[in-house]
Every structure is written in C-alpha cells, then in structure tokens.
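I've put the structures underneath this note.
Each value in this text was obtained by applying a stated rule to the coordinates, not by laboratory testing. Quantities reported herein were computed from a predicted structural model and do not represent experimental measurements. Cβ atoms are built from the backbone, for glycine too; each structure is taken alone.
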Structure P
Amino acid sequence: MTLASSPSASISSSGIRSTTPRSSTPSGFGPLLARVKDAGLLRRSQIFYLSLLTTLVLALGGAIAGFVLLGDSWFQLLIAGALGVIFTQFAFLGHEASHRQVFTSGKANDRLGRALASGVVGLSYSWWMNKHTRHHGNPNVIGKDPDLDVDTVSFVDTDAAEARGLRALITRHQAKLFFPLLAFEGVNLHVKSFGHAFGRGKVDNRKLEIILLVARMAIVVSAVFLVLPLGMAFAFLGVQLAVFGAYMGLSFAPNHIGMTMFSLDAKPDFLRKQVLSSRNIRGGLPMTFLMGGLNHQVEHHLFPSMARPQLAKARRMVREACAREGIAYTETTLAEAYRVVLRYMNTVGRSAPRVFECPIVLDYGRL
C-alpha cells in the first residue's frame with residue numbers, strides 16, 4: 001500500500017513508503033477508451049445475463065424444493081449454505097445491474113437491480129447505490145471513499161489510533177479476526193439496509209424499498225420457523241447469513257485493501273487513480289464466475305458499465321495502456337491477495353492503542 005499525497009516520496013505513519021501518482025502529462029485514458037469502444041467491448045451482453053439469471057432462479061428454486069422436501073433434518077444446514085452462495089450470486093448480478101451492465105435503459109437496470117438486491121437478497125438498493133457510487137468516484141481516497149470508513153475494523157491508521165475500548169482491542173488484532181468477522185458481515189449488511197430504508201435520510205423509492213425488504217424478510221423468516229424446530233431454525237439462519245457474509249466479504253476484500261491510498265490533496269488523473277487503487281485476481285473463467293467479475297477489478301473501475309464477459313477482453317488493452325503510461329498494473333493470485341490484505345490490516349491495527357494491559361508492564365517492555 002502507498003499513500004499518495006505529495007510530489008516526493010515519504011514514509012506514512014503506518015511505516016509504509018509513500019509515493020505520488022501525480023502526473024504532469026495528460027491521462028492515457030482517452031486513447032484507451034477509444035480502443036475499447038472500437039472493439040465493441042461496451043456493448044451489453046443481454047443473452048449472458050438472461051442465461052445467468054435463469055440459472056440462478058433455477059438454483060434458488062431447487063434450494064427451496066430441497067428445503068421443503070427435507071423437512072425436520074439437520075441436512076437443512078446444507079441448504080442454508082447453498083442459499084448463502086445463491087444469494088451472493090444474486091447480489092453480484094444486482095451489482096452489475098446497478099452499473100448499467102445488463103440493459104441499455106437505466107430504468108430497466110434500476111428495476112432489475114432493486115428487485116434482486118432488495119427483493120431477493122434483502123439489501124437496500126438505495127443504500128448500495130449511494131455508497132458504491134461514491135466509492136467508484138474516489139477509490140481509496142481517504143475522507144471520500146465510504147469503503148474506508150470505520151466498520152468494526154479500521155482501514156486507515158489514524159482511525160485505528162482513535163479506537164477505544166472493545167473496538168481498540170478488535171482493531172489491535174484485526175488481522176487475526178478479519179476472516180472470522182466476515183461471518184457476521186451478512187447480518188451487518190441487513191442491519192445497515194434496514195437502517196437506511198427506515199432512516200431519516202433520502203431514500204430513492206422508499207416505499208417500494210421498504211415493501212421489498214420487509215416482504216423478503218417476512219417470507220424467509222416465517223418459512224424457516226414454520227418448517228423447522230426452533231433450534232434448527234436459528235441454526236439454519238445462522239449458517240445462511242454466515243456463508244452469505246463470508247462469501248461477500250471474501251469477494252470484495254481483495255479488490256482494494258492494501259493498494260495505493262490517496263490523500264485529499266492528491267490529484268491523480270482518472271487512469272492512475274482507478275488502476276493504482278485496484279487489484280486483479282488471476283484464475284480465468286472459474287474465478288470470474290466465483291467472484292462475479294470482481295476479479296477484473298481494474299477493468300471494472302475503468303469501465304463500470306462494461307458487461308462481465310467483456311472484462312477479460314479489455315484486460316490486454318488496459319495492460320498495454322498502463323505500460324505506455326508507466327502505471328503499475330497489479331494482478332495476483334487470490335491467496336497472495338489475501339496475504340497482502342492481512343499484512344495491511346495488521347500494519348494498520350498496530351496503530352490502535354493497547355487495552356487491558358498494565359502501564360508498568362508496557363513501560364518495562366519499552367525499556
């Protein structure tokens with residue numbers, strides 16, 4: 001991770017070398033965009049998305065059928081895990097609809113995105129759009145990217161240093177706790193979605209959003225508790241939410257954590273800002289399906305409306321443009337990405353104050 005803020009290299013408070021991505025030359029994004037357009041890579045892939053949506057609907061129907069047929073059985077936890085995976089795949093598709101990747105019509109994309117996010121997955125489409133749009137405009141920009149905001153863990157050392165009490169303890173050990181905490185991300189996403197829908201802030205189509213969220217929650221919860229005994233019902237929901245949260249977290253975590261961070265006064269051009277803050281994951285088509293296209297994070301950030309099947313095709317053009325501009329293009333394995341993420345989280349976590357430790361012992365340790 002580098003923190004870009006000034007024309008010269010420096011050492012950030014995290015102890016990580018900082019460089020600047022500022023450039024006095026014009027961005028090479030214009031010629032790159034022209035090449036991508038000429039190659040037809042910004043055309044929609046409606047057949048692909050129709051096939052994917054049909055597959056997911058059939059998978060969801062199969063899981064529901066299995067749930068009904070199994071009845072009072074602990075094998076239901078397998079169905080719960082499957083639902084966690086299926087809901088995550090629906091979330092990926094909703095994410096793509098929010099980026100206008102499915103249809104040429106913005107309204108059609110919004111209708112699909114809201115139906116999938118709020119009606120199927122149980123997440124607030126309005127909340128997601130607000131947060132994710134701001135993220136795309138300022139990826140890894142401290143103070144502007146909402147994905148860097150404190151949320152149990154800290155992504156910026158100054159936030160870690162301000163942690164107190166239990167949060168300080170968690171932050172101090174956030175690298176060790178990072179993966180276990182992802183199991184609770186599903187609950188966190190649902191809580192934030194309901195908080196946004198029922199909150200005082202602006203919510204697009206608030207009534208529809210509330211109807212979809214409440215109806216979806218009522219159907220899922222009532223079905224589980226009507227079919228299963230009390231203890232098994234809680235276990236079912238726990239497994240489903242844990243798998244959903246972990247899958248979502250494991251898919252989004254490698255995208256930007258540990259990549260270049262920008263301070264508010266940094267003025268990189270569009271190409272540098274999007275590429276330096278993003279990381280691609282190798283793995284071909286299986287990885288693209290597993291991560292819902294998020295493995296091509298660099299291309300996705302440069303061309304948010306590009307359909308999933310076109311991202312790999314744009315990769316060569318983007319790499320060539322980055323080579324011409326002298327911009328580091330980061331692509332690695334999933335395992336290596338997680339190692340970098342954990343290393344970065346550990347570095348930030350060390351900025352948190354120590355808690356529940358004797359000051360005399362700490363002084364002795366320093367001596």
Structure Q
Amino acid sequence: MGVVSILPKSDAVKGFLAPILGRVAPTGPFSLPGDVSEHSRVLVIDSGDLTELLFFSPVISYLKNRYPGMRVTFLVREGNSELVRSMSQVSEMISYESNHLSLSSTTFFTLLKRVRSRDFNVAFLLGSEFNLPRALLAILGGAKIRVGYSANNSFPYVNCEVRLDKSTMYQGLRCHSFLTALGLNAGEPLPAWQLPDQDIRWAKQIVHFHKPEKENKLIAVDPGLGKGNHRLVDESFTYLINQLSLRMPSKILVLSNNLDEKRIAHFKTKLKGSVLDIEPKNAKEGIALLSCADLLLAGNTDYFHFAVSMRTPTIGLFTRHDTANWFPKGTPWVQILQGVKGQRLSLEEFNSKIDTLLHFTGVE
C-alpha cells in the first residue's frame with residue numbers, strides 16, 4: 001500500500017533542515033542587552049512589505065540614538081529600496097529582486113555570500129509569516145543574536161523570539177516588542193518615522209504645479225489591495241469619491257503600491273472629478289505626494305498606514321477581512337468604515353465620518 005505524505009513539500013524541507021541548521025548555527029553565550037552595543041553590526045532582513053518598514057523604522061531610530069556607533073545594514077526588496085535609502089539611520093543597503101530569494105537560483109547564494117562577508121552579530125528578521133529563504137539568510141549569515149517573531153518553524157533560525165499575546169494590538173506597535181526581546185525598554189514613545197525635508201519640498205512643488213488653486217483640496221485615494229488581500233470594489237469606491245467631489249472643490253490624486261498601470265487607468269475612468277496627472281516613480285515619491293494631501297481615502301493599504309503615521313486626515317474603507325489588529329488606536333485624524341458582506345456602504349455614514357474628521361482636523 002502506498003503512503004502519501006500529508007505535509008506540504010515546503011514544510012517537509014523546513015522540518016528536515018531545522019535540526020541540521022541547529023547544529024551549525026552560530027552558538028555561544030550572549031547577554032541582552034549587553035551584547036547589543038556601539039560596536040554591533042546589525043542586519044535587518046525585510047519581509048518585502050512596505051508597511052513593515054514603516055513600523056520597524058522607530059526601532060532602528062531608537063537603537064541608533066542609544067548606540068550612535070552601531071552599523072545598520074538593510075536587506076530590502078528593490079521596489080522599496082528608495083524609501084530605505086532615505087533613512088538616515090541606515091549605514092548600508094543590500095537590495096534584491098523577488099526571484100533572488102529562490103533557493104534554486106544562483107543569485108540566492110550570491111546574496112548569502114554578500115551577507116556573510118559583513119560579519120554581522122545581530123540580525124532582525126521582519127515579518128510574522130515564516131519564509132525559508134529569508135530565515136536561511138538570518139541563520140547562515142553568521143549573526144549570533146537573531147531576533148524575529150515566534151511562529152511554527154522559527155527556531156533555530158530565530159533564537160530571540162518575539163512573542164505577541166494581544167491579538168488586537170495595532171500592527172504599527174508590534175515591532176516595539178523587538179526592543180523588549182532585547183531587554184531594552186524605551187520608557188517613552190519611540191521616535192516617529194519621518195520623510196526627509198527635500199522629498200516633502202519636491203512633492204509640494206509638483207502638487208502646486210498641478211493644483212495652483214488653494215481653494216481646491218487634494219484628495220488622495222488608494223484603490224489597491226489591503227493587508228487581507230481584499231479591496232473595496234471599484235463601483236463602491238468611485239461612488240464615494242464622486243459624492244465627495246460634489247461636496248467640496250477638489251483635485252484627486254490616485255496612488256497605489258500594488259495595482260498595475262492598466263488597473264489604475266481603468267479606475268481613473270470611473271472618477272467624475274478632476275484627476276491629477278501625476279504618477280510617482282516609486283513608493284517614496286508616492287508617500288511624499290501623500291504628505292501633501294488634505295484627505296486620504298484608502299483601504300487597509302500601505303498608503304493608509306503611512307497616512308496614519310504622518311497624521312494625514314484619513315478615511316479607512318476596510319473590508320470584513322481586515323482584522324482588529326490593523327485598526328490604529330488613539331488616532332482621531334483617522335475614521336474607519338468597515339464593509340459588511342452583502343450590504344452596500346452607507347453614504348450617510350460615510351458623510352458623517354467625513355464631517356467628523358474634517359471638523360476635528362480643521363479642513364474645510
């Protein structure tokens with residue numbers, strides 16, 4: 001009788017590698033926070049998610065303020081590299097394309113060689129979903145202290161696990177637990193992420209060129225996929241935008257970090273208001289333009305969370321798939337409208353949230 005494995009192939013590989021790597025992983029005693037110091041060489045391995053970089057940046061800012069001599073290297077997906085390049089706390093950046101993380105590709109081993117040559121002693125592995133290639137970079141990169149979220153298969157790739165108990169804690173605050181895992185307690189709010197002044201000045205110039213009339217409000221909209229891989233259907237989203245355009249003189253700026261040009265162009269054809277002909281070249285330019293907006297309408301997207309961080313007045317058009325841990329807390333400049341399956345979004349509720357938000361923020 002034949003036997004069929006009930007384990008996915010990837011899980012079988014993880015299970016096979018774990019004990020082997022556990023024996024060859026960097027070992028030896030270490031103390032926390034004692035072995036994190038001015039002389040630390042730190043590797044941050046991104047998850048490929050832009051919002052994760054936003055959430056983690058205050059941790060790096062705190063560490064660099066505490067240990068100015070610390071050298072921080074980011075391993076980051078090419079599409080997000082411009083944003084990391086603008087972070088003054090980062091000493092070096094190694095960028096990669098998504099296909100470079102294939103274990104069957106020679107480029108993965110080239111990437112591993114570059115990581116190993118830096119002689120890191122601390123590694124941060126971002127992302128709560130286990131990813132074997134990134135986990136291999138953490139353990140084979142040579143860092144003795146490897147910090148990451150606790151999950152199935154996370155050990156021995158991660159030996160300093162971040163455990164999360166509060167399922168409703170806003171995702172933007174979860175990365176602060178990395179400091180707790182290191183034995184550090186900030187004791188005060190961490191320094192917020194900031195876009196460099198030169199990027200903001202550039203965005204203001206571009207917006208002024210396309211929208212010289214001050215009485216017109218800049219409404220940014222992001223129709224992209226949310227963190228739950230769902231989004232509001234175009235018909236509902238554009239209906240709300242068009243209704244808002246009738247209420248106030250405005251210009252519309254369409255931004256998205258995960259929709260292709262064809263889908264964005266199709267979305268724009270459904271808008272009745274005046275749409276600005278501005279297309280950012282990368283995520284950093286998009287975020288800079290967003291900083292000039294008077295209001296953002298978006299799902300649970302990257303731009304939504306950057307707007308939350310920049311205190312941009314924001315309406316979150318969430319779906320039923322967006323869980324409570326994606327809802328920012330204590331942010332009165334943000335209003336959330338969550339859809340229910342089979343029910344049309346209420347225009348009355350939408351207008352009420354707009355009125356509440358604009359009254360609070362002073363946008364008229």
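Using Kirkwood radius over Cα pairs in Å, for residues 29-156 alone as the calculated read-out, with 14.8 as its value, let me know the right label among P, Q. Answer by label: Q.
With relative contact order in percent (Cα under 8 Å, 6 or more apart) coming out at 14, pick the structure among P, Q it was computed from. The read-out comes from structure Q. When mean count of other Cβ atoms within 10 Å over residues 85-92 is computed for each of P, Q, the one that comes out at 22.2 is P. Work out which structure the value -11000 belongs to, where helix-only ellipticity at 222 nm (-39500 (n - 2.57) for each DSSP H run of 4 or more, over all residues; to 500) was derived from one of P, Q. Attributed to the structure labelled Q.
One of P, Q was used to calculate Rg/Rh (Cα atoms, Kirkwood Rh), for residues 173-252 alone, giving 1.15; which?
Working: P: 1.05; Q: 1.15.
Computed on structure Q.
Consider the structures P, Q: one of them gives 0.80 for FRET efficiency 1/(1 + (r/R0)^6) of positions 197 and 325 (r between Cβ atoms, R0 = 41 Å, to 0.05) as calculated from the coordinates. Say which. Only one of P, Q returns 0.80 for FRET efficiency 1/(1 + (r/R0)^6) of positions 197 and 325 (r between Cβ atoms, R0 = 41 Å, to 0.05), namely Q.
Here mean count of other Cβ atoms within 10 Å over residues 117-124 was calculated and came to 25.5; which of the structures P, Q was it taken from? It would help to have the intermediate numbers written out before the result.
Values: P: 25.5; Q: 19.9.
Going through each structure in turn, the value belongs to P.
From which structure (P, Q) was P(r) over Cα pairs in 5 Å bins from 0, in percent, for residues 37-236 alone calculated, if the value obtained is 1, 6, 13, 17, 19, 15, 11, 8, 5, 3, 1, 0? Computing P(r) over Cα pairs in 5 Å bins from 0, in percent, for residues 37-236 alone on every structure in P, Q gives 1, 6, 13, 17, 19, 15, 11, 8, 5, 3, 1, 0 only for Q.
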